[in-house]
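A.B. asks: For reference, the structures are reproduced in the following blocks.
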Structure P
Amino acid sequence: MSKTVKGFIEKEYRTRFTDLTECVVVSTRGIEGVENNEMRGALADKDITVTVVKNALARRLFTDMDMAPLGGLINGPSAIAYGADSIVDLVKELKTWDEKLENLSIKGAYLDGTSIDAKATLALAKLPNRVELQGQIVTAATSPGSNLVRSMTSPAAVIAGCIKTLIENKE
C-alpha cells in the first residue's frame, strides 16, 4: 500500500476517532457477509458504528492522539465499535451479537484513558446503564420523603378508621 493511500486512511481514522472517549475492540474474523451486514445494520439502528482498522495505522494514530492503551488492544483482525449512550449499552449490544455469532469475539475496551481486557469488558454488561442508574438515584432520593409522608398519614388513617367504627357501632 502506498504512502499516499496510507495517508488517506489515517486522515479518515483521525476524523472518525477524534472525539472517541470510549469504545470496544472486537474481532470479526470469519463472520460471513450477510451476518456482518445484519449485525452492522442492527447496531447502526442503535447509533453504534463498527470500523475495521488497519492495525499499524490505527496504533500509530492512537499513540499520536494520546490513546496508546487503545492501540495495545489492536492485534490481529480488529474492528472498533463506538457510539450508543454509554459504554455499558455498547457492551450489552456487542455481547448479544457475540452470543448470536460464533466468530465475533470481544477483545477489550477503552474507557477513561485506559484499556481493559475482554473479561472486564464483558463484566460491564452486568452493570446498569445510565438511564437505569438515574432511575435508581431518583428512587433513592425520593424514598425517604415518601416514607415520611406514609408514616405521618398512617396513624391518622388508623385513628379515622377507629372513629368511623365507633360511629357505626353507636348508630
Structure Q
Amino acid sequence: MITLREFLSSDRERLVSLANDESVSRYLVHTFPFPYTAADAEWWISSGSKQNGAITRVIEYHGVFVGSVGITPQGGWRDHLGEIGYWVGREHWGKGIASAALQQMTEHGFADLLLKKLSAGVLAPNTASMHVLRKCGYELEGVLKSEVHKNGRYFDIHQFARVR
C-alpha cells in the first residue's frame, strides 16, 4: 500500500500539483513555499531534498505519488540525532498514509542510519500532525513559545521525539 522511493525528475509536475495548496504548506518549513511553482519543484528534486545530508523520499500510495517524508541527520556532538518531517497532499488526508510513511522512515532512521533519536517540530495549530507522531510512538518533549514567525504570525512549536 505505502512505498517510499527516491525523487525523480519526472515527479516535477505531480509535486507542483500536490504542493501548490495553501492547506498543505501552511504549517511547513520555509523551504516549502506557497505558491509552489515548477521552479520550486525543480530546485527541490535536484538539490533541496538532499540539502544538509537529508534523506528524502516520495510517498507512494498504491503506486501514486501522494507526499514526501525525510530525515535530516544532525552533525557534531548531535550526530546520533535526526530531524524527521513529512507531508501528504490534501486529497489523501485521513487515510493513514502519513502514519504509515512516518513509521517506515522512522524504522529506516533507526535500523539503517543507526540514529538514536528522531525529532519533529510541529506548529501549534497542526493537531493532525501531532496525532500522527503520537500514533507512531513519538512523545512530546516540550513546547517552544513563539519559536516560528511565518506569514506574519508567531507560532509555538511542539517538539516531539522518539528514542531507539
Structure R
Amino acid sequence: MRPTSARVRDALLNSLAPRIEGSRVLDLFAGSGGLGLGMLARGAARVLFIERDAALVEGIRREVAKEGWADRADVWAMDVLAAVHELGRTGETFDLIFMDPPYGENWIPRTLRTLAASRLLAPDGLIIAEGHWRDRPVEEAGFTRLREARYGETALWFYADQRGGPA
C-alpha cells in the first residue's frame, strides 16, 4: 500500500475546497480512505469508497462510524472496474471522482476508459487521478485533461467530461 501523502492530500483538498461541500464523491482505489474521509470532514454530501482489500475496507468503515458519517458514506469491497460497471447501470453520477491506483500498472487509462463508458461523471464534475509522474496517462476519449500538478514523485491529473467541464 502506498497511501496519498499528507502533503498531496492537503494540497488537493485545499484546491477543491469550493467544490467539496454538498458534492457526491467516488473514491476509487480508496486504500485507507484518507482522501474520502477528508472530503466528508469538509462537507461532502456523500462519499462512496471502493477498495478491494478487506482489512482496508473494515478500517474505512470503522472510521466512518466513529466520526458519525454512516449516513453519508458507503464502502464497497470490490474490484474498481467491476464497481464502475455496476454503478454505470444505476445512472448515478458523481461531482468528484478520485483514483489513486497502484503505480506503474496502467490502471489510470483503463479506469478512465471504464468511467467514460459508464458515464458516472456529472457534466460539471472532475476526475482527479494520482500516480507517479513518469506514468503520465495520455488523453482518453471522453475526457479532457485540464491540468497537472506535481509533488515530488507524485502527480495529479485533472479531467473533465468532454460533454461539458467545469468553468
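Quick note: the coordinates plus some simple rules give every number you see, no bench work behind them. If you're wondering where the values come from, they're calculated on a predicted model, not measured in any experiment. Cβ atoms are built from the backbone, for glycine too; each structure is taken alone.
A.B. asks: Of the structures labelled P, Q, R, one was used to calculate helix-only ellipticity at 222 nm (-39500 (n - 2.57) for each DSSP H run of 4 or more, over all residues; to 500), giving -20000. Name it.
C.D. replies: The structure behind it is P.
A.B. asks: One of P, Q, R was used to calculate distance in nm of label points 7 Å out along Cα→Cβ at positions 60 and 76, giving 2.5; which?
C.D. replies: Structure of origin is P.
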